[in-house]
1. By the measure FRET efficiency 1/(1 + (r/R0)^6) of positions 38 and 126 (r between Cβ atoms, R0 = 25 Å, to 0.05), tell me the structure among I, II with the highest figure.
2. I, II: which one has relative contact order in percent (Cα under 8 Å, 6 or more apart), as calculated, at 35?
3. When FRET efficiency 1/(1 + (r/R0)^6) of positions 6 and 118 (r between Cβ atoms, R0 = 25 Å, to 0.05) is calculated, the result is 1.00; to which of the structures I, II does this value belong?
4. From I, II, which structure was Kirkwood radius over Cα pairs in Å = 16.6 calculated on?
5. Using Kirkwood radius over Cα pairs in Å, for residues 70-157 alone as the calculated read-out, with 13.7 as its value, let me know the right label among I, II.
6. Comparing distance in nm of label points 7 Å out along Cα→Cβ at positions 54 and 86 across structures I, II, which is largest?
Structure I
Amino acid sequence: MNKYVALFRGLNVGGHNKIKMVDLKAMLEGADCQKVTTYIQSGNAVFLHNRRRDEIEDFLETAFENQFGYKPDIIVRTNEEIASAASEYPFFTNDRNMSYMMTGFTRHAPFGDALSTLEEVAENGELVQVTDSEIHIYFANGSGRSKLAALNFAKKIGTPITTRNRRTVLKLLEMIEDL
C-alpha cells in the first residue's frame, strides 16, 4: 500500500463547492482508500491505496465526480513528496507569520518561464520560488489583497495549483507519517 495526501482544489471556499469532510471520507473509502483521515474543511485527506501515483489523481477525480456531480482538481502527493515540500520551503524564518507561508502544489510541471511570470506579479515583499512540482510563496502582507494570490495559475504557468499554508503542510506531513 502507498501513502498519499490528496489536496482538493476549491472545496468549501467562499461558500462554493461545499462538501462535508465526513462525505469526502466516505467517497474516498468507496474508492478503495484505506485508513482515510481528513484535515480541516478545505479538502485535505491522507490515506493508503494500492494504485500507483501516476493513476490515483484521475481515478479519484472520476470517483468524486460520480459521487458529487462535478470534477475538482485533485492533486496527490506521496509521503516523500510532502516531506520534501515541507523541508524545502525556502522562506521560513521564526519572525515570519506561518499563515503567510504558502506552498502551491501543482498538477503538472509549470511552464519554464513560470518563475519570471510570477515574479512580475509579486509585489510588496512577496517572495516566490518554483520547483517542478511546487510553487513556494511568502505573502509578506497576507494573501487577501495580493495580485499573486488572485492569479489564474493554470493560464499563466500552465498548471492548476492548490495552496496550503505552512501549518497545514506540516500537519499533513505528521498525519501521513502516522499512517
Structure II
Amino acid sequence: MDALEALIERVSCPVLQEPGPSAEQLELMFKAALRAPDHGALRPWRFLVVEGDARAKLGELYLQAALKADPELPQPRRDKLLNAPFRAPTLVVVIAVTQDHAKVPLLEQQVAAGCAAHGMLLAAHAQGIGAMWRTGEFAYDAEVLAGLGLAENEGVIGYLYLGTAPKSRKAPQLAVEDYVSRWTGA
C-alpha cells in the first residue's frame, strides 16, 4: 500500500478480533509513531502495550475506578467495564509526556503525541491491521491514570485498539470543498 492510499483510505474498525498485530508489526507502528512532527524534538510521548491477561487487569482497573465514583453501579455496567479491554486483542495506550518549555506550549506537545497515535493508525492500516482510537471517561480518570503508572505531567491521548477486522470497511468519501476555504487576507 502506498503512502497516499494509506492516508486516504484509513478507516476506524470498531469490531476487532484475533489475531492482533505481531511483534514485528507493532515495531513498525512504533517506528511510524516516532516520526510524528515534534517541535523542539521533545519526544513528548510514550506507549503502553496491553495484551493477554493484562486486558483483564485493565478491565478491573476500570471497574475499580467506576465503583469509587458509584458504589451502587448496576451489574450490566460492571460487566461492560470488565469486558471493555477485550474489544481487541491488543491495546496501545498513547501517553503525552509534557514539560514546561519556553518555546513549545503544552498543547503542541499534546498534539505531537496525537500525531504519534495517528502515525500508528496509518501504519496499522498499511499492514492490514484493523484499528480504532478510543478515549472515553477512563482516559481522564485519576484512578485509572495512577493505575497505569502515569506521572503528574502525563495524560492519555487515547487507547488504540488493534486486531483483525472481521470484514473490510470503506472510508466515507467526504467532499473536500465542505472543509476547505481560501483566506485572502480580508
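1. That would be structure II.
2. The read-out comes from structure II.
3. The structure behind it is II.
4. Comparing all candidates, it corresponds to I.
5. I
6. Going through I, II one by one, distance in nm of label points 7 Å out along Cα→Cβ at positions 54 and 86 is largest in I.
No value in this document is a laboratory result; all are computed from the given coordinates. Bear in mind the structure is a predicted one, so any value in this text is a computation, not a measurement. Cβ atoms are built from the backbone, for glycine too; each structure is taken alone.
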